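Colleague: Listed after this line are the structures, all set down as structure tokens.
No lab work stands behind these numbers, since they all come straight from the coordinates. The model shown is predicted, which means the values in this text are computed figures rather than measured ones. Cβ atoms are built from the backbone, for glycine too; each structure is taken alone.
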Structure 1
Amino acid sequence: MDKIIIRGGAPLSGSVAASGAKNAALPLLAAAILAEGPVSYRRVPHLRDISTMMTLLAYQGAHVHFDDQSCLHIDTRPADKPEAPYELVKTMRASALVLGPMLARFGTARVSLPGGCAIGARPIDMHLKGLEAMGASIDVSQGDVIARAEHGLKGAHIMFDQVTVTGTENLMMAAVIADGETILDNAAREPEVVNLADSLRTLGADIEGDGSNRITIRGVNSIRAGDIEVIPDRIETATYLAAGIITGGDVTVTDTDPSQLEAFIARIRDAGVDVECGRDTIRCRATRRLSSVDIHTMPHPGFPTDLQAQFMALMTTAEGTSIICETIFENRFMHVQELARMGADISLDGNTAVVKGVPALSAAPVMATDLRASASLVLAGLAAEGETEISRVYHIDRGYERIEEKLQKLGADIERHSGSETWMRGVTFD
């Protein structure tokens, strides 16, 4: 099993380019199921979850190919197997995203209940209720969702009980070729949802209201072929900026979008970081010890839950006490005990963490428990004196493209031990 070794304590500096966003790419790949022709994707990151989605589409009969220019081509016209078996999707929460498109296209779908990080239940009840409102029959048997819509899906007015990103994306895709108008109320407003809506419009969909809490989709007869670009990864962007901040360095992330990170930028400015934003760049300089800042995770445009662990790592050495409240997932503090092994002073009370800043962290062997928790441990290792060994780093490979190479570019002393699996350009699933 791979391990990451970090010898920390030195400030990072320089620039690094943001990759395409995993959380945007996965629904975009699922949307290819709807297209009556090949879809080409630019800026798709080479990640474990992306590889899983490519394998799933190939299993269904699609032609899937990464070319030498890092452009991914998917043609689902040959697909004839509307299934997502457990063996393929057990490690990936986003597998649920193929349910809506498959049901809309084939009139039937069988999808294993999704896996992924152990950060909470994350049920897909709202996905299923929405599809039932659109005329589908749903059965759950032996861990599989079996959905049928023999006469096609019908437009419906759907009110989400709570904001759900994947639920919004799933039902948006299902509604694109449904009969009539679908309205999604209390819809997610994340940039990834907007990227999906923009891309579906490029392919011929009739969608409006994305970026607000009400999205309207008017069903069309078909979705055509086209070219799509994945937006920059805002979580990766913030993680590399945090690497510079926690080490007292000066880091710039290029090819990114500052407008996607307004809540994060506001909080790090409150902590005393010097932030400069360009059209597609963000530069962070940490010239003094950080001040403690409180955060509450919230749906976009609030502070992202996917940056809670990284922000907690920043607060471990800040001056004062910070309160971090996790309101999205009930089990997203598993990194706390690992940060404590490195000298952090953190106490938990339900969904709230109290972080008392310490003068410095110390290196220790630690274990990653989920994707974003693993990023927080990398940050802590970069700041700690001595050698930190992080095990179970397959979690980080689900969401960060070549993380050790990018950090090395910024001056980090970091390396991966043992034979790491890679996702190579030129792989064909035809």
Structure 2
Amino acid sequence: MPIRFSKAEQLALIWSLTKWSILGAWVGVLAGIASAVFLFSLEWANKTRAAHPQLLFFLPLSGVLIWAIYDRFGRAVQGGNNLLLETVHDPKEAIPFRMAPLILLTTVLTHLFGGSAGREGTAVQMGGTLGQLATLPLRLGPEHRRILVMAGIAGGFGSVFGTPIAGTVFGLEVLAIGRLRYDGLIACLSASVVGDIVCRELGTHHTDYFSMLGRQQPLAPVSLLLVVVAGLLFGCSSALFSELTHAVQHWINRFVPKPYLKSFTGGCIVIAMTLLAGSQIYNGLGLELIAQSLVGKVFLAAFLIKIVFTAVTLGAGFKGGEVTPLFCIGATAGNAFAQITHQPTAVFAAIGFVSVFSGAANTPLACIVMGVELFGTQLAVPIAIGCVTAYIFSGHRGIYSSQRIGHPKSDQAQDIEDATLGAIRLSGVAVRLATASRWFRKN
């Protein structure tokens, strides 16, 4: 049989590789610059709040200001990350450029005054917006826009956390549960790698979790079984966070009719919780709690407290991401589990760090890769077990309501394929009861 070779095919592949590498790199440059500006601004906000803790008492007023900014300038971009996912699924409508500066400004305000939020949402929204912006001078069509928005998501994620490979996988995986979009592979890889390089070259510094964790001995087989049990805790924590955030949003919408008072009310609740806690350790990103989890022991219920702080902050309408607080929730939950079961606290904190995020974002592959990038290959197997278990047991819930069900997590839930998590939430009780009923009839 003759060897098959097509010159035209190879030239087409070379052209595709070159085109998407260049376009992805350009998106990565934009995303890396945006992430660097954001990280410097966030560092300033957190240092200022630490030096002036009384700024916390202005959190309710900052909530009113954030509402006013979006009411006046950002009604079309209030969807945030969900708007990006919707654009990838249906790229007919362009994302307004003002999403990028608005989310940057309002996230910094949230952190400056003590809200409990993250940074991934801001970086991803800026990256996705700039990714689409890159298509305008070239007059590229909707399909190109779809892929470059994915590249922007990957570039923003990879550059803001210093994890370019995880950023690549995240950009491909976050769109639909159980399904990867390989059409964006080249652009996402190029954008994430270049974005990370640009962000670092501009002088940003990422926490060295590998050094903080130290060299750890491989877990014994019995301990790996405990990782599965811990994964159940991490999955339930993910589900609790998602459900509580939506519940807070529902309750505030129901009992606070004036829109400008919703964030004001949430800010007052955060102040009250901070005073009850006796410190501001649960405000902001939660980096101090993460460090304590990796090098020592933390309060057993710290992860529950951080869940409540973050759910109230985001549910009330403050801006920011969920990922870094989820890292904190996972690290403290893993530390608490290890204390109870007499396991290495640092190891289980590291596993929880990425596993809770895996369950909440429904991105187990990206989280496994992130765990290896941050903590090294020494924990690759337990991290994979924790991430997959948490992903399964978080159910069809998540922090991105526009995320679609590519392949359901259970073969008893095929009727929800291609639905969004938001649609499932609207009819979630009926869907879960019907699924459970079918399972019991078959078994």
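Colleague: Please state which of the structures 1, 2 yields -23000 when helix-only ellipticity at 222 nm (-39500 (n - 2.57) for each DSSP H run of 4 or more, over all residues; to 500) is computed from it.
Modeller: Considering all the candidates, the number was obtained from 2.
Colleague: Where does the value 24.7 come from, among 1, 2, when mean projected area of the Cα convex hull in nm² is the thing being computed? Could you put the intermediate results ahead of the total?
Modeller: Details: 1: 18.5; 2: 24.7.
Working through the options, I get structure 2.
Colleague: Can I ask one more? Which one of 1, 2 has relative contact order in percent (Cα under 8 Å, 6 or more apart), as calculated from the coordinates, equal to 19? Show your work: numbers first, answer last.
Modeller: Values: 1: 22; 2: 19.
Structure of origin is 2.
Colleague: Identify the structure, out of 1, 2, from whose coordinates FRET efficiency 1/(1 + (r/R0)^6) of positions 42 and 354 (r between Cβ atoms, R0 = 35 Å, to 0.05) was calculated to give 0.95. The partial results should precede the final answer.
Modeller: Numbers: 1: 0.20; 2: 0.95.
Of the structures listed, the value fits 2.
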